[in-house]
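Chemist: There are structures below to look over.
Since every read-out is calculated from the coordinates, none of them should be taken as a lab result. All figures in this text were calculated on a predicted structure; none of them were measured in a lab. Cβ atoms are built from the backbone, for glycine too; each structure is taken alone.
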Structure P
Amino acid sequence: MAQVYMTDAERGGADPGGPRSRFRRLLAARFGPGTWRRGVLLALCSVAVALLLVLHSEVPNRVGSLGSLLETFLPWLGLALPVLLILGLIRRSATALVALVLPVAVWLNLFGGLITDKAAPAGGGGLTLVSHNVNADNPDPAGTARDVAASGADVVALQELRQAHVPVYEKELASAYPHHVVRGTVGIWSRHPLTGVRDVDLGLGWTRAVRATVTAPDGPLAVYAAHLPSVRVKLNAGFTAGQRDDSAEALGLAIREEPQERAVLLGDLNGTMNDRALSPVTSQLRSTQGAAGDGFGFSWPASFPLARIDQILVRGVDPVTSWSLPRTGSDHLPVAATVRY
C-alpha cells in the first residue's frame, strides 16, 4: 500500500519559512516570478532620495551654493515618492516597493508635522503680526495697503517699498496704524507707540532693515523688519547667494545683541528655515509657521507658491497660530501670525 506523506503546511502546522517567507511568497504570487530581482534601479533611486533628505546639510555650498539650493526646495523631494511608487507598481517589483518605505519614512519624519494644523486652542489676547514684501513694481499699492489693513494685524512690516509708493502706503494705513517708521525700503506700522527706532546695517550700503520697540499692552516687544538680498539661480554660476549670506550674518549679530527679551523678525529672508546659510538668524529664533502653522505656508511666488521665504520668527513669545493671507498686487503672499506673551 502506498504511503502518503503530508507537509506541516498541508496538515495546518507552522510554515517552516516563518512570516517573512510567507510575505515573500505572497509578493511573488502577486507580482509574478522574479519580483525580487526586478526594480533594483528604482530601489537605488529610493535610497538616493532618502540620503538627500537625511544628509542635505552635507551637500557642499562651495560650488554654486548647491546645498542652499537643495535646502530651499527640500520638501519638494517628496514629489519623487509617488513617481517611484507608480514605477514600482508598473515594474511589478517588490524590491522597489519595499525600498520606497525608507524615503517615505524620512520625509514624514522631516515634514509630516507641517501637514497638520498646529494652532493653539482659541483664546483671548495676543498680538497679530503681518509681514509682506509688497514688490517695488506693485501695480496697485493702494489696494495692497488696504488688503494688509483688512487683516486686523496689530503690527505690520512691509519690505521692498518704492519711494514713490511710500506716501500711498502711509495714507492708506494711517487710520488703522497711527504709528509708523520707514527707513530705506522697509517700514513698520503699528497700532501701538514705537520707540527705539534705528537702522540695522546689513552691509549693503543702503537700508534694508530697521528695528523698533513696540509698546504693546502686555509689555515692550522688539520688532525687526528686514529684507535680505535676493538670490539667483544661473546655469553658469549655480545658486548665487553670497550677498544674502553676508547680510544674514549681520542681521544675526544685531539680533544677538538685542537687549529686549521679547523680539520678532518680520521679513523676506530670501531663504527657508532649512537653508543653512540663514542659521545666524534662524538658530536664535523660532518660526511661527513651524510651531503653530497650518501646512507649509509657502509664500513665493504668489501665483504658485513653492517656498516659504517670507518669515515671522520670534523669541520670548509663544506662537498661537500662523498662516498666509490672500494674494495682493505683489509677487509674494503676505504672512501672518498671532503670538502671546
Structure Q
Amino acid sequence: MEETEVVVIGAGQAGLSSAYFVRRFGFEPVVLDAAEGAGGAWRHRSPSLTMDKVHGIFDLPGVRRQPGVEGRRPVSEVVPAYYASYEEGLGLDVVRPVKVTGVRRGEGDRLMVETDTGEWAARAVVNATGTWTRPHWPYYPGAAEFAGRQLHYASYRGPAEFAGRQVVVVGGGHSAMHVLSEIAGIAASTAWVTRRVPDFREDDFGENARREAVALVEERVRAGLTPQSVVSVTGLGHSPVVLEALAKGALDRLPMFHRITRDGVAWSEGRYMAADTIIWATGFRSALDHLAPLRLREPGGGIMVDGTQAVKEPRLQLVGYGPSASTIGANRAGRSAAENVRAYLTTHPARPAA
C-alpha cells in the first residue's frame, strides 16, 4: 500500500486537466490509468474518424496543441500523441495500465483506492473514468432472435465491412452522424431511427450556448438523477459529418421501431424493414462501478454532485460525469475539482489511522 495526498483515476481530458490544476495548487497527484498508453477514449475511436470530422478537440490546460497539417489523420493517432507529449512535458508520472477495482473508506482520513496492481491510501480522490468503457445497449423485444449482426458504436471501425449490407443505425447523436456519413452509398441500404425527433441547430454554438448546455445537465446531477448526455440538450450542429450525411440523403429519420425480428425491425403500426445489421449509436453510461463501496447512489439512480463535489463524500470529486462528460466542460471541471481538493486538504489536517 502507498500513501499519497491525491489520487486521480483516469488520464483522459478530464483526468489530465484535474492533475494539472491539482499540481498547480501545490499537491503532487498520483494518476492511475487503465489504458496501455495515453489518449483516453480517443485512442479507441474508429480510424475512419479523422480530425476534419470531429466537432471539437479542446486544448488541455497550460499547453496548446500544435495543429499542423492533420485534417485527414485519425483522431486515434493525433490526440493520443498530444496527450502523451502533454504528460511528458508536465512530468506527470501516469501509472498504467492499472485497473481500479474499488474505492472504499479506510482508517483515519483516507480513501482506499484498490487496483489490480496494488493499493493507494489517499486523502482526496478525483474520479475521471469517463464513459467509453460502458457502452449503452438498450433492450428491445426480439433482440436475441436477430439472425444478423449487432454492434455498438464503440466497436465501429469504418464503413468497408458494411458494403452490401442492409443497415439500421439507432441513435440521434454525433456517433450516429459519423456512421451514417460513411456507410451511406456503401451499404446496400441505410435506415436511421431515433426515439426523439433530432434537434438540428441553425445557430453558431458559441461559448454562451455551451455554458447553458452544461448548466442544464448539471441540474440533474445536483438533484441526484442520472445524467443526460450533453448532446441531448445541445442538439446537432451542422458539423462536417452531418453535412456529409445530408448530402448523401441519409438523414431521413424514422421513429423508433417496436421490436426486432429475425431478419429486420418492425413498428407497432405494421411497418417492417429488412435488415441484417443493427448499429447501436446509443451512447455510453458513466463507468462508476468501482465507487459502489462508497454507497453514493441516490433513489433517482445518480450520484448527487454539487459542481464536481460528491455530496455524500467530501473527499471525492467526480469529473467526466454529467456536465463534464464531454469536451465542453472537462477542463473547467478539472479546475473546479482541484480547487475543491485544495480547500478540503488545507482545512482538514491529516489524521493518522486509529
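Chemist: Computing distance in nm of label points 7 Å out along Cα→Cβ at positions 118 and 142 for each of P, Q, which one ends up highest?
Modeler: Checked P, Q; max of distance in nm of label points 7 Å out along Cα→Cβ at positions 118 and 142 sits with Q.
Chemist: One of P, Q was used to calculate Cα extents along the principal axes in Å, giving 107, 52, 38; which?
Modeler: The correct label is P.
Chemist: If you don't mind, there's one more thing I want to ask. Name the one structure among P, Q that Rg and Dmax of the Cα atoms in Å, for residues 62-181 alone of 22.8, 66 was derived from.
Modeler: Label of the source structure: P.
Chemist: Can you tell which of P, Q yields -10000 when helix-only ellipticity at 222 nm (-39500 (n - 2.57) for each DSSP H run of 4 or more, over all residues; to 500) is derived from it?
Modeler: P
Chemist: Supply the structure label, taken from P, Q, corresponding to relative contact order in percent (Cα under 8 Å, 6 or more apart) with the calculated value 24.
Modeler: Q
Chemist: Sticking with this structure for a sec: Out of P, Q, which has the highest value for distance in nm of label points 7 Å out along Cα→Cβ at positions 46 and 102?
Modeler: Q
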